[in-house]
Each structure stands twice: as structure tokens, then as C-alpha cells.
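> What follows is a group of structures, each given as C-alpha cells.
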Structure I
Amino acid sequence: MFDSAQIDAILAQAKRILAEIGVDVKGELLKQRLLANGLQMDSAGERLIFPADLVDWAIGQSPSSFKLYDRHGQLFTELGGGRVHFVPGSSALRVLDHRSNETRPASTADFIEFVRLADGLEHIAYLATAFSTHDIEPQVSDVWRLYLCLLNSPKPVVSGAFTEHGVPRMAEMMALFRHDKEDLGEHPMSIFTITPSGSFRYGEDSCQNLLDCLDWGIPIELVPVTLMGLIAPITLMEATAFHTADVLAGLTMIQCLKPGHPVLFGGAPAAFHMGDATSPMMAIEALRLDVGYAIVARNIGLPSQAYMALSDAKSLDAQAGAETFGSAMLAALAGISSVSGPGLLDFVRVFSLAKLVFDNEICGQVLHFVREQSSSGAHSAVELAHALLEDDHLLTHPHTLTRWPHELYLPGPVYDRKNRNTWRKSGSRDLQQRVLAELCERLCKYQPIETDSRINLEMQKIVRSGLVYMNEPPDVPKQMATRQRSKSVLRRPRPKSTE
């Protein structure tokens, strides 16, 4: 999409914005710490200025990859190096109920179902605190979602705090599964989102969350919401420069305070729709910006994140399928490290478990498309051509018999690859029916994980500490109660394999 000269121009413009205009850092503590580290204010005393050489230094300090660990401290995956991970989208406020097909506020029971479903989806790499529940106080909803994730799955989690002081509670909860605070920093189990406010500004909540993530060693994804045509240019190169400036500002602040801290070059761009006054993330212009900043991130050696593999549609329809598949494929071809989006509908406001099941299939096909290619080595194309002319087919040839399980992707029951007669004999089920059947089957197959009862009590205590008007957090439905071990230690020893 961009040649080397265009990439250089984008980076140069972004650095000029930071050096000439600067960033409005609303968090006073963060601002003072940056000033103590040598940064300066502009002539009006309102915005921090980031010299180009300091930005270049910060880019060099930021790691090109980093590792994530599971709840037990075992290595789960590494982000960077072109490896692509699909992750449920976040920030939804409502759910599309797969039983009633109605959109409604989400409950704790809904969130538990989500975690247990996502835990078993083979092409969804790790979890996210995907939507908020209405049955808990807002100021502790972030830690409540994390609690439900940790209680029901060992996988890493993409998360973040909703308030200025939400990170410490969440970090203390994760540290229950490590030896101590230092161990959590060395073996992180989560990525936290920090979002600039637009117009080259970092709000108070984001500033404090950034400081707390650094204190606890939590990897950060910087996710500007770049609205093309509203608060960012409508043209691609200039919009990419705006977006890059927001990310490089956060990255420079992070590296100034803690060199080497892991950062994802992320984003959630949208194009302002001049007809409907909406901000679709799946607008083709927004997708170009996603790929554009991913190219910039790769050029400067940083892992990346994007909101893709989602849909602005209101239900699991043809638009949802087209937007999800198209954006997932673009994300994979661009080598984006962490792709947030599966399960999301309606401008990231609604989460659908049915769509998450469908998206798991989409992600599997996309990952198969971008897998590394290798020659079989045993048979050349010329040998196979002779074999074809001799037998008139290659179906039973040793090359086919040994290679097809790896080379051919056979979709699961969500996808229809039957001929019409077989399809009719099997019930003539449409997409919705197939997805719901698969969703129910996967939920039934979930096996609860064991959690030490003392850890569970400590996590509940952390949640209660933030309650204001509720005496107790919501009940976890009994039929979903996680089994607990009677004999285990509060902080498990780290497995030797992760040393």
C-alpha cells in the first residue's frame, strides 16, 4: 500500500506533529514524571513536546516481540514477528441473545457463557473482557469481568480499566496466580488497552492507567480511535500520520519511564459516514487505515493490534459475513499481531456468541491461508504429472494421502459444503440453525477448571473492596460454578518449563 518513501513521509509528519504541536497530557502525575525525565512544555505551557530524536530513541527501546503466559505461568504465545492472533472484540455494552434473538443488557451469566465458549474455540487465541454486565457497579465492572475470566479459563486476557484507579485492583487479582508482583511483570497474563482521547490528547484515566501498567509490568496496546473526516484527515496518508503521532506519543512516554516495556502499535479507526452520521469501523477507508498503520508498525519493528474481523451489521447476516471475512483476511495478510473483533456487531456496541462461533470458523480459514508454505520434498510436480496421466487421478497417490490432512482445511459444521441432496437429508439447516447447534454443543463440552478456594476468596475480596452501594457482587449461577480443589497452595510454584 505504501512504498518506502511514503512510509518515511508518514513517520516524518507524525514526528513533526509531536515536535511542533505536542500532546496534551491531562494526567498531572504522568506529566510531572515526564518533565522530570527531560521533556519540556510548549511556549504556552499547555502541551508536552516530543523531539524527533527522543521518539526515535523510544522506538529503539520498544521490544519487537513479547511473550504472554497463561494463568498457571506457562508460556502461551509470543506476539510479534508476523504471528497473527484473533481475539474476541471488546467494549460492547449489550448482547444479542442467541436464544431470543433480542438485543439486551448483559448479565454475569452471559459473561460466563462467553468465557466458557471462547475457552474452547481453537482459532480464537486468547480471551478479552468483551462486554460489560449491568448487574455490577460500574466502577468495579472491569475487575468483575477479569474475575470471571480467571475463574473460568486459564488463557491470557486482553483487558483494561474503566476508571482512573482501576488497574491496581485488576493487577492484584492477577498477581494471586503468581509468586509476587515481580513475577507477574516477568510472566504477564494480560494486555491492557490505553486509548488516546483524540486531537493529540491523553486523558486523565489513560494517563493513570499507563502509569499503573508500567508499575505492574502489564503490556500495553495503544489504541487511538481515529475518525477519518471528523477529527482526522479523510485522506489515507495524512490520517495515518495523525494515527501514528498518537501511538508514538504514548510509546515515547512509556519508554521514557520504563525502557523496554512491551507495547502494541494498535488502533480502532473509523470513517465518519457523511450520509448517516455514523462511524463505521468496517468502512473500506477505515480498513485501509488499519493496514496502513500496520505497515508503519512493521517498518519500525513493532508488534501491532487492530479492531478487525468484526461487523457493523446488526445481526449475523451477509454483511456481517462479508465484513468479518474481508477484514480478517486483510489483518492476517498485514501480519497484525493481535486482531480484536470476533463476536462484535453494531459499531462494537453489541456482542454475539453466535457470531463468535461463526467468526471462529472464519479465523480458522484465514489462518490456514496465511500459514507458512513448504514443499513436501518427497514428490516433484513432474513426478505427480506422470502419476496423473498414468492413473487419471491423484486421489490415492501417496503424496495426497500423506499431505491432505495438512494442506486441506475442512470447515466445521457451521459452514455448508454439502451437495444439495445431502443438505436436504441432513435437515436443510440454514446458517443460523447451524451456528446455534454448534454454540450449544460447544457450551456442553466445556470442562470447568479448578481454582484454589483461597484464591477465589481473595479475588472476591478484591471485587468487594470497590463496591459502594452493593453489599455483595452478583451470584455466579450454581449450574456454572467452577469446581475447586481442596488441596492446593495460594500461589502456585512456577512450572520449570517457563524458567
Structure II
Amino acid sequence: MMYQIYETQRSLMEPFADFAQAAAKMYGNPLSPLGQNPFAQRVSAGFGLLYRLGKDYEKPVFGLQTVPVDGIDVAIHERVEIDKPFCELRRFKRFTDDPETLTKLKGQPAVLIVAPLSGHHATLLRDTVKTMLKDHKVYITDWKNARLVPLSEGEFHLDDYVNYVQEFIRHLQARYGNCHVVSVCQPTVPVLAAVSLMASRGETTPLTMTMMGGPIDARKMPTSVNNLATNKSHDWFKNNVIYRVPSNYPGAGRRVYPGFLQHTGFVAMNPSNHARSHYDYFNDLLKGDDVSTEAHRKFYDEYNAVLDMDADYYLETIRVVFQDFCLVNGTWDVKGVDGKTERVRPQDIKTTALLSVEGELDDISGLGQTRAVHELCTGVPASQQRHLEAKGAGHYGIFSGRRWREVVYPEVKRFILEHHAAKAVIKAEEAATKPVVHAATHAAAHLKTSASKSVKALSKPVAKTTTTKVARKK
């Protein structure tokens, strides 16, 4: 019933929001008669704020047209590579007519960015994608709004999330031979499960896994998000936050955790900050500060755009990750697409290098929660494990903004390229030992030398980072 009430309220507010937008433009136009009023600027700012507070926020677009690579603008073509009922695998293909740049692009690592399915759209990682496109072939999981998925497509469970990730990894491996995986926040848990299951079956696993700000072990340094999940029972969540999609959406009748409730929770975490931000926006409108007002709009266009999550997936995540701690307790069983149930065993991972990233000031995934992945992946050699704590960075700062670009990304880039180059050396050595013509052997030796130079080039220190190799516990 609450979802229907919300939809009714939203429909009633829509014409008022449109009126506020029109009024803001009329009072803000100096050529308009209303714009001649001595209080026109203040009235325009007031209506502008009302419009922002009352409008409906749709899913943003990535909008990435070009990216600079060594001073050359490379064109970006965004396309859907795989279309699943609840997710699209998006590829950002790069194009250039510069031969030297094209050769460089072809040799760069392929990276699967697994975006969180926790309220916001994958476009929240726009800065992550844009930055990584300079040095990588980039794919991202773009999760669909559950209210737009018809009931005929069936349910969506946490197990399905894990199976999707495995399918996407195999897709990149088939195209490039192997890939690297970067998971941000919520997906660190299902990504670890996906790679663990692949390792247990003897499948080829990604060259590297980068885990950023996720609840691998939510018992460590619990935050307000963790406390909510542990203080409320599973039935409480089921009875208080799960509703059916209204009839005006394609997913009518589907049980979901509505986006508007999630947004309310986001705002409730820092209400004073949001109130101050909107008050500053009003003042910036009065001053005519176009730069600040545009920055405000861009942030809240993304922040206020939320999606519904399928109820089964959400409730299972609460239970598995935040209440029963199934991953760290070794009690998590996942059902595959063949209906077979398998136990998640991170200790079976042996050939995937591991990097964990945490923000010093993260108030969503506390310090130590992501680093705990090293305690689980005991099969990965200590020399292949690394941890980074980004000083002064909050949760969003580890994947977006200045600290992401200047502190975190250089380490992520270094880690991926180091292991990508090492793999190239191994392939070159294997090719050189085969009875082939001298030209092929010479090419292999040249590739080995080039890869070694790439690794040496990465040995330069990165400023303001705390990076440690993870020691194996005896």
C-alpha cells in the first residue's frame, strides 16, 4: 500500500514541479516582465529549489564521448554486450585513427567493473569508468530497475547475482584470454563467491581481483548500516520494507525494496549535510554562481536517482552478509544455473592476485571489513596479496573524485598492469620453448623485454598512499 501512496503523491507533485521549473525560468529571465521585479532573483531561486526537491529523477546516462590517451582524444562507443533479465553488461569500446595509439589500446588489460546493486544506478561509478578507460578495456555491470522487469522473467536471488558475474567473467576470458575484476562496495561478496566457485571447479580465474570498500566481514568495525541489519530481524525487513510494484510499471506485482525507501535511508544518514547543501544551492542561485549550482545539480541528479531491488535478492543479502555472516563462517552454499548447490570456498583461489582498498573515513564499510578478504583467500601466495588504505577518503572517495584519481587509481593501475605484464612474460616464455621458427622466438623475447620494462616503469612511488603486502598468518 505504501508504494501506491508514494506513486499517487509523486503524480500529484509532478505538475507543481513543472510549474516551479517554468516559474524559475520566467523570474530568472531579465527580458521577461516578471524578471523586472526587484525580488525576481530571490523568487526565481526559490522556485528553482522547489523544482529540484519535487522533480522525479530518472536513470542518468554515462555520457562518455571521448577519453584522453597520451594527449590524443579517443572516441568512446557505449554498447550492451550481454542483455540479461536483471542486468546489462556494458562495454565502452574505444576508437582512434592514430596507428600508434590503436596499437597501445589493443595491448591493454580487459577489466570487468562490477557495480553495486544497492540502490543507485551503475552510473554512480562514472568517474571510475572514465578514469580506467585511459589504460584499460572497460566493461561494467549495469543492473536493471526491478520495477521495470516483468514478473514473467522470474525472481532474482543473490545466487543469480553470483551466476551473472561468473558468466560475464567467462565472456571476457573467451574474448581476451583472461581479465581483471574490480568490485566496488556491495559486490565484493558475490564477486568473491563467483571467483571461488570457479576456482573450486578448476576453471580459469581472473588474473586479479580488486576489492574496494565492501562488507567481506561486516563484523569488523560495524557502521550504522551494519548495526541496522544486525539489530532488526529478518522478518522485520520482510514486513516493513518490502512492497509490490504498482500497476503503472512493467514489473507490476513484483515484490521489491523500493528505491524511494532506500533514498530516505541515504538522506537520513546525514540529514544536516543535505539541508546545508540545498541551502547553499539557493544562495548560489541568488549570487548567479553557475559553476557551483551546476555541480550541485550533477551530484543530486545521480544521488537522487534510485532503483528498486528484487525482494528475494535484498532479503538474502541481509541474511547472508550482515546477519549470518555466511561467507566468513564458511557456510554459504550457492545454487548454480544447473540447479546444483556448491559451497563457497575462497581458500580454493590460488592463481588470482588480490588487492583490497579501504577508505580511512568510510562510514558505510568500516575499516577492516574489506581487508578481511586476505584472511579468507589463504590459497593465494602472500606475494600476490596487497592492501591499500586511502588516507582521508570516505566511502565514495575510494572510487570517485580527487582521491580516487590521485591516490587509489594509480595503485589499482599499477597492480593490474604488473600481473598483466607478468602473464605476458609467461606466455612469451612458453612460446619461446616450442619448436617454431626463429622469427617467432625473437618476437617472444621482444615481448618478454617489453613486459619487463612495463613492470619496472611501475616501480615509481605513488604519493600519499598506505600500501602494504598482506602477511600470511601461520
Structure III
Amino acid sequence: MENIENIELTYLSIDDYQELKSTMIDAYTSMPNSYWKEEHIAELIKRFPEGQVVIKVNNQIAGCALSIILDYTNFDEHHTYKEITGNYSFNTHTAKGDVLYGIDVFIKPDFRGLRLGRRLYDYRKELCENLNLKGVAFGGRIPNFHKYSDQMSPKEYIDKVRRKEIHDPVLNFQISNDFHPAKVLKGYLEGDDASAEYAVLLEWDNIYYEKPNKKATQIKKIVRLGLIQWQMRPYNGLDELLQQVEFFVDSVSGYRSDFALFPEFFNAPLMAENNHMSTSDAIRELAKHTATIVEKFSALAISYNINIISGSMPEMKDGKLYNVGYLCKRDGTKERYEKLHVTPDEAKVWGMQGGTELKTFDTDCGKIGILICYDSEFPELSRLLADDGMDILFVPFLTDTQNGYSRVRHCAQARAIENECYVAIAGSVGNLPKVQNMDIQYAQSMVFTPCDFSFPTNGVKAEATPNTEMILIADVDIDLLRELNQFGSVRNLKDRRKDLFELKKV
């Protein structure tokens, strides 16, 4: 159509009915007399005016979308159109429902090719998000199926359409607009001979849906991370080290950070007082401070209103030495995590054991994962955490040389891309001349993101100055991860070939 002066999406009015009826008749040439009566349109507008919209080109109705809200649990998965609409009374509509159900969408033939249908579907998605509904659903006709009904089943037909072996303009359009076929509905719409009365139940999931929360707290979507790039230096005892800990917690809390991330073995300077011992004995003496440090972290998390990831510390359990850390939440609760893969040096010099428990942690900022240093170099661990819903992976690390740091850095960035999550790494810098096996440290703390249009092109959200004591503050948007999962240029989590391989905990 030429000479388009304006295109307007607006609510349907009963005054539009006669023009709407004419548009419906033109749109449904294969289904004569299949237009809505005026009392039907009036009832829809009365019950749910926001769900009934028309798109006008040069002030002429070019298309329409009609919708209701359903309590989807009240309907069998093999429902019919009559059941959904309450025998065309629309008494199935309820403002307390959880799914936006499409009753009808049509475009007048004169206006096809202008992507007006996409505008109507986009409106439905936006309405679904604004009303905090779980998703959009509708029974999609397959009007070309009658040409193949004697050759194949509806399921085979749909599979061939998806593989582009058969062209179905209606189904292709719906799939291209992010609706996924859920099941075949038999006997869905009476009189739809072109589809042999079959339909495809098409669904779109609202990635922003939030289950109504009866508590006063809400899960934060913009999360501020505070990374501590810790300077290794001599301390006169535990109290002085904890003063430095509180200084950093105070600093990142002053910027209203939601998390403070400390490095692996940040408390190693305390081993200086036991430098006369063997290295294995000295680290076991260091482990005696762990319980006190964790209690201090927990108190700081409460008083400074921040979630603290304590890096890692040595801990004795059942006579064995482990590398562990604690998530100290601002609500006063504490959770423990373990290093599963100890380095050859940790095993040989200290006699350290690898842990056994891998899990995600629920916080007021969503689900997080924590992997200590070397564990980040094993992609299976972070994949299991991602499968469990992790949005942010924290990696406290300790590396002595630049090549050791590079292993952690590059593996951590790979974890962000392959698991569609944010990854924050924090390490220590400086020297400890009086601590055996902990002489030098190299670090550059960073926050990594996936690599797609909504994120930095190089996948680096923020980075500290290498080998300098400092804090790094960065904001990450959890909703961007939801969009990436559904609409990213590539979809690493969704596109895994689970028909060929699987990953599971033993």
C-alpha cells in the first residue's frame, strides 16, 4: 500500500464495529460468516478493554487483536476454542488469571506485508509483561494442513514447517515472533476445514514474570557488586587484619553495594607469626582463626547491610584440611562453600583435601554461585550451577604469577559466555616475604558479561588496575540475562544438544 500517512495502534471501540465486521469478512475468506457479532465485541470490551486493540492505517482499520485473561489451571491441556471462550460468552475471563489468551488476530488482505501482525503480537507481549502474567497462549490455525492431511499427521506437518520443508505462512509467522508450539489441539475450532479442525497451541513465556510475593522483600534486578583487590601485607595479629576487612566493607557499603567479594586466602598474612613451623603446620594454625573471622564477617554483613563473600580460608573438619568460604548474608544467615578441586601445590605442600558439595545460594539479589579459584577452570561446575538458575558467579582467587592469573581470568570469562551469567573475580596483590609458599601475588579483579548487543562488546563490564590495592564497583542488570536467554544472537543454554550428551551430579 502506498501513501501511508500514519499507523496507529489503539483500543477497540464499539463504534468501530461496522468497519471491524467488514475487515473480518475480508480477512477470513476461507471461513465465510466467521465474523464476531456486535454483542461479542461489546462483551469483550466490557470485560477487558485493554485486551482489545485495532491497528489503523490512514485512520482505516487494518487489523485487530482480541484477548482475555485466564486462570490457566482451570483448563485441560487439550482444550477447545469453545471451552476457552466459555461458549463465546467470555465468562472465562478473570483479572486474577495468570495467562493472556489470544482470541483472535487478523489483518485485512490490503494491508498485509506491512508487518502489522508483529505490532499486534508485540502489544500482547507488552501487555502480558505490564500485567505480570506468566505468558501468552493461543490456538494457532494451520490452514495449509488440508493439503497434506492424507500424507502426514499434524505433528509431522508442524515438524516439516519448522524445518522449512513446508511453507505455512501463519505458523511460520507465529514461530518467527518467538511463540513456540506446545502441543497439537484436535477438534479445536468447529468449521475450520482448512486446518481439519486442528490447531497448534502456541505459547510465549514472560521472562519478567514474578510470582506474587507475600513478603515485603523483593528480588533486586539491578545488582551492585563490590570487589576487593586485597593487598597482602604484614599485620600485627588478627584484630589489625579485621580492621582492614571492616575498612573495605565500609567502603563498598558506602557505595550501596549488594555484595562484597574478598579474595582466596586473604588472611594468609597471619601465617607470618608461625613461619618457624612447617608449611603444613602453619596453615593448620591459620585455620584456628577461621571461625572468629566468619563471625566477624557475619556481624559486618548485618551492620553494613551487605552480603559478604568471605573469599576463602583454611578450615579443619573431621581432622582434614579444606579450603572453604562463607556467604554471610545481610539477614544474618551464613552458608558454607568449598573448593572442590585443590591445586597440586595445595595438596602437596599443605595436605589439603577437595570438598564435595556444589550448590547455588538464594539471596535477595537472586541465585548466585561461588567457585574458588581453580574450580573456575572446570566448566562442568559452573554449568551445573547455571542449570540450577545461577545469575552471578563469584570467583575468589589467589595466583602468584601472571600466567596463573591468566588461566583464571580467561576461564572465568568463558564461564560468563557459555552460561549466560555475570562472573566477578577478585584476587590479592603484593608480597609476603615472611610467609612460606605465599611469597608473591598477581591479580586484576574484573566483572565479566556475556558477549551480545546488550553487553560490552568485549564482555568486560569493569576491571581494576593490575597489582594495585583498590576496590572495584560495578552494576549488573539481571533482566538482561533473561532477554539474552530468549532473544540472544546465540543461546548457549538453550541450544545444547541434550539429545547427544547430558551433565548431572552423581
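Throughout, read-outs are computed from the coordinates displayed, never taken from laboratory work. What you see is a predicted model; the values in this text were computed from it and never measured. Cβ atoms are built from the backbone, for glycine too; each structure is taken alone.
> When you work out distance in nm of label points 7 Å out along Cα→Cβ at positions 282 and 330 for each of the structures I, II, III, which one comes out largest? Please list the in-between numbers first.
Numbers: I: 1.2; II: 5.8; III: 3.8.
By distance in nm of label points 7 Å out along Cα→Cβ at positions 282 and 330, the leading structure of I, II, III is II.
> Volume of the Cα convex hull per residue in Å³, for residues 122-313 alone was computed and gave 138; which structure, I, II, III, did it come from?
Among I, II, III, the structure yielding 138 for volume of the Cα convex hull per residue in Å³, for residues 122-313 alone is I.
> I have 11.2 for mean count of other Cβ atoms within 10 Å over residues 266-273, calculated from one of the structures I, II, III. Which structure is it?
It was calculated from structure II.
> For relative contact order in percent (Cα under 8 Å, 6 or more apart), which of the structures I, II, III scores highest?
Structure I comes out on top.
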